Structures are given as structure tokens and as C-alpha cells.
Structure 1
Amino acid sequence: MSSADAETVTRGVRVLARAAQPALALLGGVLDADECEALIEMARGRLRPSTLTDPRTGLDVTSAKRTSLGMFFRPFENPLVERIDRRLATLMRLPTSHGEGLQVLHYPEGTGSEPHFDFLVPSNDANRASITRSGQRVATLVSYLNDVPSGGETIFPAVGWAIAPVRGNATYFTYCDAEGALDHASLHASRAVQGGEKVATKWMRSRPFVSA
């Protein structure tokens, strides 16, 4: 994609804040109101209890550490998802082929997630196989689909950052460099919300993503 094309794809997106560790940017205007509503509606009937990867077995399990509902779109599943996949890849400066499917999460009132890393810890066969297929996860972009009057912040406890969810904004952070070094300051969580919240999460790999 040329620089002119990339500028067109990301037109209107603003950098509202930056941090050095973890390497993080708060972006404004990543999604518009219609896109947020469309993603919520498309996801609504497909939401299921969210899972975590058991670090010992590599199996996806439900856990009190993550009490959201979630679903994944397939990459380029429909024209809207394709448009958003391309925009987020451009913002994250990686090819669209490196992206996992766009994930939508819904946190009912009073729920959140405990501190965790998005990179894959190679402590089990499933994670090692995933890294072999697609490389390590290197970056995350969390887009906020709803305004939340109270609670629901994305927090980085190691460095004291707390980012309030504002519809259309996004938090982008990286945690794996070209040499494969992992940044443990990327530890993050979602504070419990006082009202419903949906977010859309995009994970990027160091190589083209190949599902199991």
C-alpha cells in the first residue's frame, strides 16, 4: 500500500497520547459511530462465554479471570470487517495477512478481566505450535465500541496507566520486538464496568497468521 493509500485508509485518526513503556498510543477516531453499531449488531447473536488459554495444557477454558462474552469474525468476513481489518493493519504497520480475526468482547455490568499478557507463552504444545505456524503475537489494538460512564478502563498495572473507553477510540500497544524480546510492562486488564461495554480487539503476529 502506498503512503497516499495508507493516509486515505486512516484519515481522521488522531494520536491523543503516547507512552514509551509499554510502547503505547491512544488513538481517536479509529471507528465511526455507524461502524461501532454495526459490529455490535453483527456480533450480538454469536457471543459466547470468553475463554483463556490454560498455560499448562494450551486448551481454551472458561475462567473467573475473564468474565466477558466474546466472538471472532473471520478475516475479511464481510465488506465492513474487511474495511476495518485493512484500517487496523495500516495503523499497526503490518500486513493484513498477519492479523488474527477481529474479536468482539462484551463485558456485562460488574465484570472485567484480570491482568494478563497477550503474547503467547511457549509453555505448552498448543502455544509452541501456534508460534511455529504464525510467529509470536507482537501487537494489540483495542477499539472501544461504547462509551462507558464509569469503570471499564484498560489498565496497565506495571506502569500505572488507565485508559477510559470512549466510543471510536482505540488503545494500541506492542510487546515483542524484531529479536523476539517480550515486554512484560504490557501486562494489562479491564476494570469492572458499571454498564455494558463492548470492545473490538485485533491481534497481530510476526508472520502471516495461520489458524489451527
Structure 2
Amino acid sequence: MRFNTKKLVTLAMLSAIAYIVVALGRIPIVLFLEFEAKDVIITIGGFIFGPLSAFLISLVVSLVEMVTVSDTGIIGLLMNVISSCAFACTAAFVYKRNRTLAGAAIGLILGSLAMTSSMLLWNYIITPVYMNLPREQVAEMLAPIFLPFNLIKSGLNAALTMLLYKPVVTALRKRNLVPERETDGRRSFFNFGVVLTSLFVIITCILFILALR
């Protein structure tokens, strides 16, 4: 991946915004699980510049989070990077090859599935160590707790990404930080149907979050 000054500035700006979202917008849900929307910013960065950029933003934000607002240490760092990369890098990889509304939607769906499945595996491996619980007890939590939480979190972040991608890219383009060739120029990406669908998913996920708490 070739870097230039504008790209570095944009990646640094997106990393800073993602960190602010983490620092100010964490919502406890159940156990130690929290919802925050940093994956939206990371995925937008991946949609603009590709999956490697999504990984770099995720790594930087998770490192800063670990030494500032997080109390989960290296375990939290590992889980944050795995979760964000499974979602954002998968979505960005698909969208890079099909820069259309359909490509974005498919990428976000696959990213949600990748994140959910990977976090089920890693929670099964790591949570017994983190919570000092028998692995059998954690296994019993996978379906009723970890599965719905990760589906809701990824679904909410996917809907927010669909809502915010076009306005964010348009703002960056107006400041000459993102060239036209790096973005999706199709007007169909942000339309009334996308807004309605995204709002429906967001409202549904919020209701499920309230039910989990």
C-alpha cells in the first residue's frame, strides 16, 4: 500500500475520531461486553483506502485505548483488534472489489458474520482466562449472551456505516483529503432506501440491546 501525506493525515484523523468514539461513547450491555461505534469509522477508512488501512486504524486505536481508557490490558487489545478487523477488513476487502451499493452491503453482511463467528471462538478461548471461569461455563454463555451481542453490535455498526459513509467521504473530498478516484462516485450508494433500511436496523438493534440489559 502506497502512502502519501494526504492519506496519512486522513488515516490519523479517522483514528482520532474512532478513539474519541471509544472514549466517550461506550455503552455497557452485559457482563464485560460494551457497545461502541469505533468500527463504523474503521470501516469507512477501509472503504476509502482498503482493508490494510482498516487494520492499521484498528491497531492504532486499540493500542491507544489499552493505555488510556481500557482496564482489560493486552487481552482487551487482542480482542479489540480481532473484532474490528474481522468486521472492517472483511467488509473493505469485498467493497474494494465491487465498489457499489451491493458490494458495500454484501461486505458489511460478511463482515458481521466474520466478526460474530470469530468472537464466539475467541471468547470461548480467552474469556475463561479473563473471567477466571471454567471453560464449560463460558461455553454455556456463547449462545444466549455472546452470539446475540455480537450480532447486534455488528448489525448496528453495519447500518451506521451505510448511513455515514457517503456524508463522511463527501466532507473529506471537499477538503481535498480524498481524491475522486479513491471513492465510490455512484449516487446510488446513499439513497432513501438505504436510509430507511439502516434506520430500521438501528432501531431493531437498540431494542435488542435494551432487552439484553
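Coordinate-derived values only; no laboratory data. Just so it is clear, the structure is predicted and the values come from calculations on it, not from any experiment. Cβ atoms are built from the backbone, for glycine too; each structure is taken alone.
Of the structures labelled 1, 2, which one yields 8, 35, 41, 15, 1 when P(r) over Cα pairs in 10 Å bins from 0, in percent is computed from its coordinates? Intermediate results must be reported in sequence, preceding the final value.
Working: 1: 8, 35, 41, 15, 1; 2: 8, 35, 37, 16, 4, 0.
Going label by label, the one that fits is 1.
Out of 1, 2, which one gives -6000 for helix-only ellipticity at 222 nm (-39500 (n - 2.57) for each DSSP H run of 4 or more, over all residues; to 500) as computed from the coordinates? Among 1, 2, the structure yielding -6000 for helix-only ellipticity at 222 nm (-39500 (n - 2.57) for each DSSP H run of 4 or more, over all residues; to 500) is 1. When mean count of other Cβ atoms within 10 Å over residues 74-81 is worked out for each of 1, 2, structure 2 gives the greatest result.
Can you rank 1, 2 by distance in nm of label points 7 Å out along Cα→Cβ at positions 26 and 42 and just name the one with the largest value? Comparing 1, 2 by distance in nm of label points 7 Å out along Cα→Cβ at positions 26 and 42, the maximum is at 1. Matching task: 1.8 is the computed value of distance in nm of label points 7 Å out along Cα→Cβ at positions 98 and 130. Pick the structure from 1, 2. The read-out comes from structure 1. When relative contact order in percent (Cα under 8 Å, 6 or more apart) is calculated for each of the structures 1, 2, the largest result comes from 1.
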